Structure P
Amino acid sequence: MAKPTFNEFAEMLEQAINHIPPRFCRDLTGGFNVQKGKKREGPYYILGEYVEGEHLGCFIVFYYGSFVALLGNEPRETWEAEIMDTVLHELQHHLEAKAGRDDLARQEIEELAKALRKG
């Protein structure tokens, strides 16, 4: 399969989000957003991120360009699975923030440190 267009990606993302019970999205004041570009931190592509700000509220951003760079022409099922995994991952950040926890963020930092040590 050729890579999905931006609009096809947005539709797949919307389908994934529609499976989430609304109670888990409570206080996600800015909702779910998608940007065409890609985002990187060093050699790593950022597929999505949870943003929490005093003035902007809480929202989740997904980066279409990062998905394209990572998945390219993978089958649609691979795209859908990665989208769902990313939605759930970012939603976990939101729920942990609401609960005053940062378990997932600490786990990510530990994984990054391990990867950096391997070189």
Structure Q
Amino acid sequence: MIKAMCHCGNIKITIPETTETVTSCNCSVCSKYASLWAYFSPKDVKIAATTDAVSSYSWGDRTIKFHHCNNCGCLTHYTPTELGNKHKMAVNFRLVNTSILSSLKTRYFDGADTWEEIKQ
């Protein structure tokens, strides 16, 4: 079981198992957030938050909502909108234990231009 949490603890995320990779995207939003995304089925992710702890933001084609804590500001996850892929969401793995994060391979994705993986 993997646990992620915003800085203040208002948002707690539980995932039944880890992933082999995280993704660093260079699109206009992700590059500013400096997030490392791990992808899961929404049915596998449990999110617990205090009342009014979460705000969201959408950009561009509005297929995903980026969620962050209203108290500490940490970007915690993103979810699909009605226009997006209902079978995939992402958790910001910068919020998990560093020993878990350091064991994962980072995949680089060109979300700014080509929508392809950047070979390292």
Structure R
Amino acid sequence: MTVLLVAVAGAGGVLLRYGISSGFHGDALPWVTVAINVAGSFLLGMIVVAHWASPQTRTALGVGFLGGFTTFSTFSVQAFLDMEAGEPGRAIVYVLASVLAGVAAAAAGYYVGRAVQ
């Protein structure tokens, strides 16, 4: 049953990411990816300590929904494309913003999740 829940939740996360990002193109798209990954980091931080949810629900939401919603591959390719286009400064800002904001959001989600229990 957990496998089915992960698959359904993953499809939901993918569709949400597609719905959010499909309206953006060009220079805005990488920052939408940052926002999606940061939001996903925050939510995963909350799910880690969501003792109100069963382990099965946490797996479905964390691995399935947020695994489908966030995207490391898009992050990686965008950083490479910026470097390839001769924009190393932009690539560095993108990587630093993604990693630092993602870790900060995960910590914030973790502490918020602990506080609301």
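Here are the numbers for this structure:
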| item | result |
| --- | --- |
| Label whose coordinates, when P(r) over Cα pairs in 10 Å bins from 0, in percent is calculated, return 13, 47, 35, 4, 0 (choices P, Q, R) | Q |
| If helix-only ellipticity at 222 nm (-39500 (n - 2.57) for each DSSP H run of 4 or more, over all residues; to 500) is computed and equals -25500, the structure in P, Q, R | R |
| Test item: P(r) over Cα pairs in 10 Å bins from 0, in percent, for residues 31-94 alone calculated as 21, 57, 23, pick one of P, Q, R | Q |
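Throughout, read-outs are computed from the coordinates displayed, never taken from laboratory work. Predicted model, so just to flag it, every value in this text is computed and none were measured.
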